[in-house]
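These notes open a run of structures that come right after.
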Structure I
Amino acid sequence: MPFAPPSADKHDLEEGAAFTPKFDANGLITCVTQEAATGEILMLAYMNALALEKTLETGVVHYWSRSRNALWRKGDTSGQVQELVDMRVDCDQDALLLRVKAGGDGKACHTGRKSCFYRAVLPDGRLSEV
C-alpha cells in the first residue's frame, strides 16, 4: 500500500479522511506504543513505509530499527509480539499512536521491564526507578 504524500492544504491534512503519513527526512515516523487494555505507554519507536505497510497488512506491529538499520517485527526474538488493536495518527500526521495487545509476558522493553518508561526524572536531575 503506497502512501500518498501529505497534503499541502492544512484543512485536508487535519480534517480530511485520507491517511497521508508524514515521514521525516530519514523516511521515518514516530510511534508511541500503548497497551490497549490498560493505557500504559510501553515504548517509543519508529516506522518506515515498509514497517507501516506490514503492520497494517498483518495486524502484527513492525518497526524500523535505527540501530540495526533493518525492519523489525516486534517479538521475533523476545516473544513479545504486539498485536495491533488500533492505530491513531496525530493532527498533522507525523506521529502514530499504536494501541496493542502485548504478547508473551507483556514486557515490551529490552531490559525485561513492561515499559521502556521505567524511570522518573527528579527535580535535581537524578533518575529514580518507578
Structure II
Amino acid sequence: MGRVIHFEIHVNDMDKAKAFYGEVFDWTFQDWSDYAGMPYFGVVTGEEKELGINGALMLRQSAPPEPNQALNGYVCTIGVEDYDATEAKIIQNGGTVAMPKAALPGMAWQGYYLDTEGNIFGLHQPDENAK
C-alpha cells in the first residue's frame, strides 16, 4: 500500500510563504537548498509522535495556476483545534477564503483557503456536533 509521506508547496516568494505558514500553523523550516540545488525548505508540521506528515516549500518552476482553473494536483488539508481562530490568522497573514467554512454534518467543519502564493489548502476541525 502506498502512503503519502511528503508534500511540496510551490511558491514564488519563499520568505513570504515561510512567514505565512509559520505564523498561521506554527510550522518550522529547515534549509535544504544545497541538497535540492534550488531554494527548498523542509517543513516540520508537528512532533514526530503526532499523526501527520512533513513536507517542503520549493521555488515554483513555472507559472502559478490561474484563478478558478481546475485543480491539477493535490490539496493538503490541515487539521486544527480552533477553526475560527485559525481562519482569523489566515486572513491576518494575507490568505483569502476560497470556499467558506461548512459543516460536514456529524463529523467536522471544513473550508478552503488560498495562501499568499495562490495555493489552495483545506482546514478541518473535527466536531461531531457540526451541522
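Taken together, the values in this text are just the output of simple stated rules run on the coordinates, not laboratory data. Fair warning: this is a prediction, and the values are worked out from it, not measured in the lab. Cβ atoms are built from the backbone, for glycine too; each structure is taken alone.
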- [ ] Using distance in nm of label points 7 Å out along Cα→Cβ at positions 26 and 74 as the calculated read-out, with 2.5 as its value, let me know the right label among I, II.
- [x] II
- [ ] Using distance in nm of label points 7 Å out along Cα→Cβ at positions 66 and 82 as the calculated read-out, with 4.1 as its value, let me know the right label among I, II.
- [x] II
Open item on the list: Say we calculate Cα Rg over 2.2 N^0.38 Å for every structure; which of I, II gives the highest result?
Closed with: I
Task: Of the structures I, II, the one that 65 was derived from, the read-out being percent of Cα pairs over 12 Å apart, for residues 18-57 alone - done: I
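Which one of I, II has helix-only ellipticity at 222 nm (-39500 (n - 2.57) for each DSSP H run of 4 or more, over all residues; to 500), as calculated from the coordinates, equal to -3500?
Numbers: I: -3500; II: -5500.
It was calculated from structure I.
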